[in-house]
Structure P
Amino acid sequence: MSIINSTFKNLQKNKSKALVTYTVAGDPDLESSEEIIEEIINSGADIIEIGVPFSDPMSEGPVIQLAHERSLKNKTSLPEILSLSKRLKKKFNNTPIVLMGYFNTFINSLNSADNFHDINDEICEELKNSGVDGLIIVDLPFEESEAIFKKLSEYQIDLIRLISPTTSELRINDIINNSSGFLYYVSLKGITGADISSCEELEKRVQSIKKITNIPIVVGFGIKDQQTAENMSNFSDGVVIGSAIVNMIEHIQTKKTENDFAKISKFVGEIKSSLQ
């Protein structure tokens, strides 16, 4: 059983829902990233998503796009992110760490082969030794997913897949067969940071997927406050908070203060309390 599976089982026993948080590694700088994630974990986050910066993060809204830009200006590399993950895992060995990024980044940084589906044991061992418990590859070609899923599974590294409101039922079944850890349900058709207009249809969609799989479903995109988080958690297994936290990080200057981190910590704690 993977650590992500264990986390959801423990949450279920405690009648709580998962708080998954997203920040971009290297924003505003690598050292601050580590401090912020530590604050987030200490404030109640259950699963940590670490964004791997990319030059064209097409699924992201303006707030997260700017975070990617800031990180790239700092020349944040995947090896540095793996080192960050390893340090965090030593301090928080029971907290799952998921890397979220785009296909080309993983191709160029992790693999010397021509195709990413040639993922090998060496790559998996590097990820595992760095404390990585799961991957979200936003633009992963579906044709490549089966081989990657099988190889990662050998190392108990989950391949977490995205499902959107426009994903067909046939495609959903295929995704479920090549996914583990949890399913990331995109709450709206737009980009991250947009507003959720209604949760009625969203609830119906999530409930229909839950009927055909035991894989936990978390809802992300557009969740900015306690009320929205609570509403989404009523019919899902957890929520993802990203843009709201990244927006706070944007206002942290080079001379950061304890108050900057305290705002993030308070916000995360409030969101977690709404999921109990």
Structure Q
Amino acid sequence: MASENGTLTSGEYIRHHLTNLTYGQNPDGSWSFAENAEQATAMGFWAINVDTMFWSFFLGIVFCWLFRRVAKKAEAGVPSRGVAAIEFIVEFVDTSVRETFHGTSKLIAPLALTLFVWILLMNTMDLIPVDIIPSLGMLMGIEFQKVVPTTDVNATMGMALAVFILIIFFSIKIKGVGGFMGELTGQPFAADKLVWKIIFAPINLVLELVGLIAKPVSLGLRLFGNLYAGELIFILIAMLGLYQLPLHFGWAVFHLLIVLLQAYIFMMLTIVYLSMAHEKH
């Protein structure tokens, strides 16, 4: 990615910081890490963004370790600040689920808590100065390093598709196959006569499938778009050199709202979609 004089141009700097560490199969059949964005693209669908996977799993382990540690320390009496913070998050998510989810399931609250905290941790990585971890990676021979998993559309769409699978699963479990298909073909144009039901069925199916598919797309792309744009702005600010600090601090303060809000929106939409899947009517 370096230019002939050994330094990165503005365009090269931006491309470098927005390129994942990708491992995949080359056109000649060999497997290796991509040396540039073009080679990563040529590797195709089965290539793996190693940095996204590493940081996602690492932050997932941090989440599990932190909550397990707090759960083991929790006891009657005045809690410490750390325990109080975790208890606040758990109560906040539990209240959100109770007020939004109208079915009965032991999965929804743990799922909502996991999504909220895990996405929040991944989003928070965006507040780390953009040159620190990539520079450390370069010292260890790692050419590319994106530390914010939610700036990778593969990660956000992966979580969204997992939620989509749960929507389909619970829709069929609660309503049955016939009830689920009836939901897809019986609205928004309803009719009493069989002839009109048959006429409206394909129209309703197309409209409902569009709305159904839009759920995972909106979940994944909303999270990706907001975090990717935020990361890009941090990179542009970093290019200002010594003049970046006031702007970096100002954008970081504002970006805190985006980091928190996007995790909350993903969680709430998941709860709403699964609540709709549990409605029998």
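Which structure, out of P, Q, was distance in nm of label points 7 Å out along Cα→Cβ at positions 95 and 223 derived from, given a value of 1.7?
Details: P: 1.7; Q: 2.3.
Considering all the candidates, the number was obtained from P.
Quick check on the output: 22.9, 77 is Rg and Dmax of the Cα atoms in Å, derived from one of P, Q. Which one produced it? Intermediate results must be reported in sequence, preceding the final value.
On the way: P: 17.3, 51; Q: 22.9, 77.
The read-out was computed on structure Q.
For which of the structures P, Q does the calculation of helix-only ellipticity at 222 nm (-39500 (n - 2.57) for each DSSP H run of 4 or more, over all residues; to 500) return -24000?
Details: P: -14500; Q: -24000.
Going through each structure in turn, the value belongs to Q.
With FRET efficiency 1/(1 + (r/R0)^6) of positions 103 and 151 (r between Cβ atoms, R0 = 41 Å, to 0.05) coming out at 1.00, pick the structure among P, Q it was computed from. Let's see the in-between values first.
Details: P: 1.00; Q: 0.75.
Checking each candidate, the match is P.
Throughout, read-outs are computed from the coordinates displayed, never taken from laboratory work. Bear in mind that the values here come from a model prediction, so they are computed numbers and not experimental data. Cβ atoms are built from the backbone, for glycine too; each structure is taken alone.
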